[in-house]
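Okay, got some structures for you below.
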Structure I
Amino acid sequence: MSAIVDKALQLWGLSDACYTLVAARENAVYKVTTPSKTYALRLHRRDYRTDAELASELQWMNAIRIGGLSVPSPIHSTSGAVIQVIDGVQVDVLDWLSGETLDVVLEQSKPVKRAALFHMLGQNMARFHNICDAWQQPDGFTRCAWDSEGLLGDAPLWDRFWENSGLSLEDRALLATFRQKAREELTTRKNELDHGLIHADFVAVNVMVSETGLHFIDFDDGGFGYRVFELATTLLKHIDAPDFTDLKQALINGYTNIRPIDFGTFDLFMALRATTYVGWNITRMDEDGGTTRNTRFIKTATKLAANYIG
C-alpha cells in the first residue's frame, strides 16, 4: 500500500511528509506528519462504498463540525477534490484529532469517572442527532440504511447472521424466531421510532478523549437508522462490565438531558446490534481470533435474542 500512499501524498501536496500506519481494520489509516500539521490519510476498503457515498460522508462530517461537535474535517487535494481514486483504491485526507481513545481511558478510570464519561457521551450523541435532524442534506446525498431491510432483510448490511456456520440447530431456530418477531415489531412501530442519520458505530475506539472534550471519528458505517440502535451500539460492547447498569443509566441520562427518546425498544435494538456482529464475522472467521470472537458474538446474540423473545 505504500505506493498508493506515496501517490496520494503527491496529489495532496504532501510529498515531503512522513507517514505511519496507525490502523488496519476496515480501512487502512495512516498518520501523516509535516513540520506544521498532522493529517489522517484513509485508504478505503475496496467495493464497500461508492464515490457518491464517500462524498456524502465528507459533506455530513463537515455539517457536524459546523454544528459544533468535534469531528475530522476533509482536506482538499491540490486539484480541489476531496476524494481521489488511486490504482482502484479510494483515498481521502482528514485533519488529525488528538487524544486517547475512550476504551483506553475507560480502562484506566474508576467507576465514577467511567459513568461521567458516558454521561458526557450521551449528551454529545443527542447533540449529534439534533444537528443531523436540522441539517439540509444536499442533492445526491446517499448513505446506507440500518432499517428493517438493512438489519433483517434477505441481504442485510452485515451479512445473513442466521447462516453463520458456528450456530447450532437450536441457535438457528432461536434467531429465526427472533428475526420474524423483530421484523414484525419494526413494521408495526415504524412511524413511532426516532429515525434519521446515525453514526452507527459510536463504540469506544471511535471516540477520542482530550482535555477539550470528546471527538468522534470513523463515519464509515454511518447512514440512516434508529436512534435507539445508536445507543445500543455504544452500550453493547460493555454489556459484561461490572458497572454496565451505571454506564447505561449515565448514557441515557446524558442523552435525555438534551433530547427525548423512547427506550421501550431497547431490548430489541440490543439484540439487533448483537446479531449484526454475528453476520459481520461470517467472512472474517479465518482471521486471527476469528473463531473465538465468533463464539463470543453468538453467545451474546442468542442471549439477547432470547431475552427479547421473552
Structure II
Amino acid sequence: MKRIGIYVKKNRPEALEVLRDLALWLSSRGIEVFAEEGIAEEIKGLPPEGFRNELDLVVVLGGDGTMLAASRMLAGSRVPILGVNLGGLGFLTALSREELFLVMERILRGEFEIERRILLRVKVESLPGREFTVLNDVVINKGALARIITITAKVDGTYLTTFRGDGLIVSTPTGSTAYCLAAGGPIVHPSLPAIVIVPICPHTLTNRPLLVPEESVISLFHTSKEEDVYLTLDGQAGFRLPQGVTVEVSKAPGEVRLVKCPFRSYFDLLRTKLKWGGDLLTSGGGGPCWSPSE
C-alpha cells in the first residue's frame, strides 16, 4: 500500500476530524494520502477518476449512504474499499471508528480479505446512451398523493406479471438489507448470484418477493395515467418516469470490492444490527441465560 484515498461525508464534522487523524497516521508511515478535491486543504485532492485509477485503497468515513456514493464512483475499478461507520445502522460500513487503526495496521501488512459485490446497470428508454450503476437497488414508486400504480415486468423478454401497488424494488443481494427488507423482502447473503424483485404494498397479496438469476435482464414499465411515478437509484438519485417508458435492469460489468471486517462475520452483523435473539440473551431475573460461546 503506497497511495490511499479517503472519501468522507462532507457535512459531517466528525468525518473530517477522523480524516485528519487518519491522514496524519498514514503519512507518518510513508503512505501518500488523498481526498476529494476541496475537502481538506492540507491533503492532496483527486477527481473521481483519480480515485478509480491511482489508488491502492479507499477508506470511506460516514454511513451507508456515503458508502453507496463511493461505490458508484469506484464501480468497475479494482480499488478495494474499507467502510468506517460514523452514521446509523451501518450494514455496508461495518467497521467502527475505534476499530479503524487496528484494521489499518493489518491492511498495511497485507492481512485482509476482499468481498466482491455485484452491481446493477440501469438503462432508461427515454435516455438513450445513458446508463446508471447502483449497488443497492432500483425503485419505481408512486408520488405522495398518487394512488395505486401498475407496473408490468418481463424477465429475459418473457412476461412475468403486472404488479399493482405502491411500487416495485429490484435489488442486489447487498441491497436486500435496505429498502427490500423494509418492504418485506428476503435477506439474501451478498455472495449469492441473484437479483431480488420485491413488490411494495402489492394490491394482490399473492405477489410475493422473487429471486431470479443474476444474469437475468428485467424490463419494467408502468401504465398509470395521470399519476406521479418516480425512478429512484440507490435512494440518492432519481427522476419522474413517464408512462410506458421501459426501464431495463441487469447485472453491471465489474464489481465493488469491499475489505472484510476481521472482527465479525456477515451473520454477526445481521444479529447485531437487527437485534436478533434479544429475548434469549437475558432471563427474567436480568442475568444472561445464553451466550454464543455455550
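Where a number appears in this text, it was derived from the coordinates with a stated rule and is not lab data. Only a predicted model underlies this, so the values are computations on that prediction, with no experimental measurement involved. Cβ atoms are built from the backbone, for glycine too; each structure is taken alone.
Out of I, II, which has the highest value for percent of Cα pairs over 35 Å apart?
Result for percent of Cα pairs over 35 Å apart over I, II: largest is II.
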**Report entry** Origin of the value 1.00, where FRET efficiency 1/(1 + (r/R0)^6) of positions 82 and 106 (r between Cβ atoms, R0 = 35 Å, to 0.05) was derived from one of I, II
**Finding:** II
Report summary line: Comparing I, II on mean count of other Cβ atoms within 10 Å over residues 2-9, the highest sits with II
Query raised in the report: Looking at structures I, II, which one was helix-only ellipticity at 222 nm (-39500 (n - 2.57) for each DSSP H run of 4 or more, over all residues; to 500) calculated from, given that it came out as -14500?
Result: I
**Report entry** Test item: distance in nm of label points 7 Å out along Cα→Cβ at positions 18 and 122 calculated as 4.3, pick one of I, II
**Finding:** I
Query raised in the report: The value 1.00 for FRET efficiency 1/(1 + (r/R0)^6) of positions 170 and 242 (r between Cβ atoms, R0 = 35 Å, to 0.05) was derived from one model only; which of I, II is it?
Result: II
